[in-house]
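Laboratory data are not the source of any read-out in this text; all were calculated from the coordinates shown. The structure presented is a predicted model; accordingly, all values stated were derived computationally and were not measured. Cβ atoms are built from the backbone, for glycine too; each structure is taken alone.
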Structure P
Amino acid sequence: MPTIEIHKDGSKTVHLDYPLEKGPEGNKLASVTFRRIKGKDLRVMAERNHNLFWLISQLSGVAGPFIDELDGEDIAMIQDVVNGFLKSGQATGEA
């Protein structure tokens with residue numbers, strides 16, 4: 001199962017179980033870092049009818065063709081990370 005590293009700025013890095021031997025820079029792609037989702041990402045996604053794979057590429061800066069080559073287990077973890085950015089935080093105040 002891929003591991004996740006959470007950074008102080010809220011971004012997250014997924015360390016891939018099945019790295020790509022040749023990533024976007026021509027070197028091995030062993031991890032992918034995702035910035036937090038912004039409103040503009042969701043607006044563009046809705047306006048242009050983009051899917052989750054577009055959002056994964058947008059948040060990571062990794063081009064779609066490389067995302068397409070990732071292993072299914074790694075993609076499943078990446079989807080969990082991206083979806084996690086959309087979940088509500090903990091409730092505040094008294095219950």
Structure Q
Amino acid sequence: MGIRASSAKTVPSTALPAAITVTASPYSYQNTSNGVQSVIVSGGTVSLIEYTRDNATFFTVGVIAGAFDLNPLDRLRVTYAVLPTMTAIQVN
């Protein structure tokens with residue numbers, strides 16, 4: 001689920017962090033970009049964060065806040081009682 005070390009050079013993105021509009025719980029965010037994104041989940045009252053690559057099998061990440069790296073088409077599903085803040089940052 002994280003960025004793996006590689007001998008290939010990566011060029012950092014110059015894209016600014018973008019607020020994600022969170023809708024009804026559970027909220028699912030998909031990385032629709034062509035590169036890796038870091039998604040930050042903070043605040044609110046989050047009870048569960050899950051990761052999926054296929055939108056069928058979900059894995060509990062084990063924390064209720066933090067930064068999560070998503071490859072293209074990966075998703076985070078966030079279950080909450082009080083709306084959290086989510087931010088996407090393009091990594092490459």
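Values for this structure:
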{"quantity": "Source structure (of P, Q) for helix-only ellipticity at 222 nm (-39500 (n - 2.57) for each DSSP H run of 4 or more, over all residues; to 500), computed value -10500", "calculated": "P"}
{"quantity": "Comparison of P, Q by distance in nm of label points 7 Å out along Cα→Cβ at positions 18 and 66 - largest value held by", "calculated": "Q"}
{"quantity": "Ranking P, Q by percent of Cα pairs over 21 Å apart, the structure that comes out highest", "calculated": "P"}
{"quantity": "Structures P, Q, by mean count of other Cβ atoms within 10 Å over residues 42-49: label with the highest value", "calculated": "Q"}
{"quantity": "Per relative contact order in percent (Cα under 8 Å, 6 or more apart), the highest-valued of structures P, Q", "calculated": "Q"}
